[in-house]
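Next come the structures, one after another.
Please treat every number below as a calculation from the coordinates, not as lab data. Small disclaimer: the values here were computed from a predicted structure and weren't measured. Cβ atoms are built from the backbone, for glycine too; each structure is taken alone.
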Structure P
Amino acid sequence: MVLVTGASSGIGRQVALEFAAQGAKLALVARRAARLEAVAAACRDASREASPDATPDARREPGCKASGEVQLLVGDLGERGFARSLVERIVAHYGRLDVVVNNAGMPKHKQIYDVSLEDLDQTLEVNFMAPAAICLAALPVMLRQGGGALVNVSSVAGRVAPPRETIYAASKFALTGFSEGLAQDLAGSGIHTVVVHVGPIDTEIWGKAAAEAPVAYRGRKYPPERVSEAIFRCLEEHRFERSVPRSMGLVGVLKALLPGLLRRGNARFDPVSGEVVARARRAAQQRH
């Protein structure tokens, strides 16, 4: 039984489809009910195609055992009560929980001068507090079962903070650090921890980020399938960590060896203009 958050599009949708193709029972979480229903229908189709031995009647039955079952949980992971209720609701429905894929996340692409305390609270709640709460709630369930897997989709920004991403990077640094701690603390428990650091993946997050401030990146964006492939590789080979694309793993090496060079490169890639600073200073003086 697999829980996937942020399943209505992008990486979450792709992960859900691939688990469905393997016949897994699914619990899909997202805010947009109509989009989530569409993903659920695609998952049922994928699981039926993967069950050619099922009878024609069984293959036509939505959510039948032969084709995998799909539970939809519509809500906002920024609401702490919703996030903390998920595992209990899933176990009540399925009786177990084998894999958690914490994929849901939100961008926060702003000049630091424009970041509010509300931005900070919301970003940390969705990108860190919710996945951490889900992991903690899943632990006793997986311990009773004898094992399971906790997969956290972090970001290259969880290793190196890009320009205009201070709050987002803080949330992803927290998720990466939490995952590293879990991997050590759960040794010998049978619960496998995975963290995947994603780089420029072609999802909706780019449009949301651009709505807050112009995005300087103009390079290649990789398909969500690359992330799903990395997740399955980690699960199958019992690996802890992957970067997508793999070349992004070099960012951590560069940070360790030449941190000053990396910061200067970031500054040149997307510099803060003098006008941005002047505007912020004028606003600060007006508030005084």
Structure Q
Amino acid sequence: MSDAVTLTLRAPLAEPIEAECVRADRFAALDEREIAALPVWLGRRQARLGDFFEVRGARTARVRIAGDVRRVDGLGAGMTGGELVIDGDAGSRVAAGLTGGHVEVVGSAGDDAGMGMTGGTLYVRGRAGDRVGAAAPGASKGMTGGEIVVRGSAGRDAGARMRRGLLFVGGDAGDSVARATIAGTVIVLGRTGRNPAFASKRGTLVAVGGVDIPVTYRFACTYEPPHVRLALTYLRGRYDVGIDRTFITGRYRRFCGDAGEPGTGEILEWLTE
């Protein structure tokens, strides 16, 4: 048994590959030869993980990936436990369907990061593409549990159809953030894009860095929401993200909606001092 399994990219990739086999929980029972023999896909052609990565270490649920893997999709998808650290940028669908464990992307993540995840944590130190924490194609629900923390910006449809869990974006969020949410909490420290929380049934969108409130939302009150204080305090301590104290202790304007989809969704807009 090793301290960690290290996958090192042998050479730059000329085309994307699908590597959903790279899961820390799966590696815990495999030796180096068995890990190297796991299947990956180039379009319709099947290959071996060892064709692209040098494998060192075995039989541990701690995995580190070294090299430029922006063209490697599906890393950590469906993982149920363990720890996966990607030492750079990741491709699309990183940690999609995650149910447990911890996935960390030291760089940025492609589209559909944490798509449909039900538990565990995804921590992206850079930016995330479109549909982070959103629903898989054809699915009625997006993220239903766990935590996603993006220190940088996120693309459009972040948290779309979210059912439970916590999604934090430290930079700006694109259009339609928290679209059609059923429950859960989305926090955006930067500027929130157009059509925020459109068709929301329940759930909370916390807009710290500015938001244009849709006409389908109605003003309810101004107050100091305790759940926002708790969430921001937790995030600052757990993930060491830069959250100003005034965001934690400040007052927020509460808007309820969406009138176009009757429900109890809310947008909390931070009041600048």
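When P(r) over Cα pairs in 5 Å bins from 0, in percent, for residues 126-229 alone is computed for each of P, Q, which one produces 2, 11, 19, 21, 18, 12, 8, 5, 2, 0? Source structure for this number: P. One of P, Q was used to calculate semi-axes √(5λ) of the Cα gyration tensor in Å, for residues 102-157 alone, giving 18, 13, 7; which? Comparing all candidates, it corresponds to Q. The greatest value of mean count of other Cβ atoms within 10 Å over residues 78-85 among structures P, Q is that of Q.
Sorting P, Q by mean count of other Cβ atoms within 10 Å over residues 150-157 from high to low puts P first, with the largest value. Here helix-only ellipticity at 222 nm (-39500 (n - 2.57) for each DSSP H run of 4 or more, over all residues; to 500) was derived from just one of the structures P, Q, and that gives -16000; the source is P.
Quick check on the output: 20.2, 73 is Rg and Dmax of the Cα atoms in Å, derived from one of P, Q. Which one produced it? Here the read-out was taken from P.
Among candidates P, Q, the computation of distance in nm of label points 7 Å out along Cα→Cβ at positions 198 and 254 that gave 2.6 used structure Q.
Kindly point out which one of P, Q the value 24.6 was derived from, the read-out being mean count of other Cβ atoms within 10 Å over residues 94-101. Working through the options, I get structure Q.
Starting from the value 2.9: which structure in P, Q was distance in nm of label points 7 Å out along Cα→Cβ at positions 110 and 166 calculated from? Only structure Q yields this read-out.
Work out which structure the value 16 belongs to, where relative contact order in percent (Cα under 8 Å, 6 or more apart) was derived from one of P, Q. This figure was derived from P.
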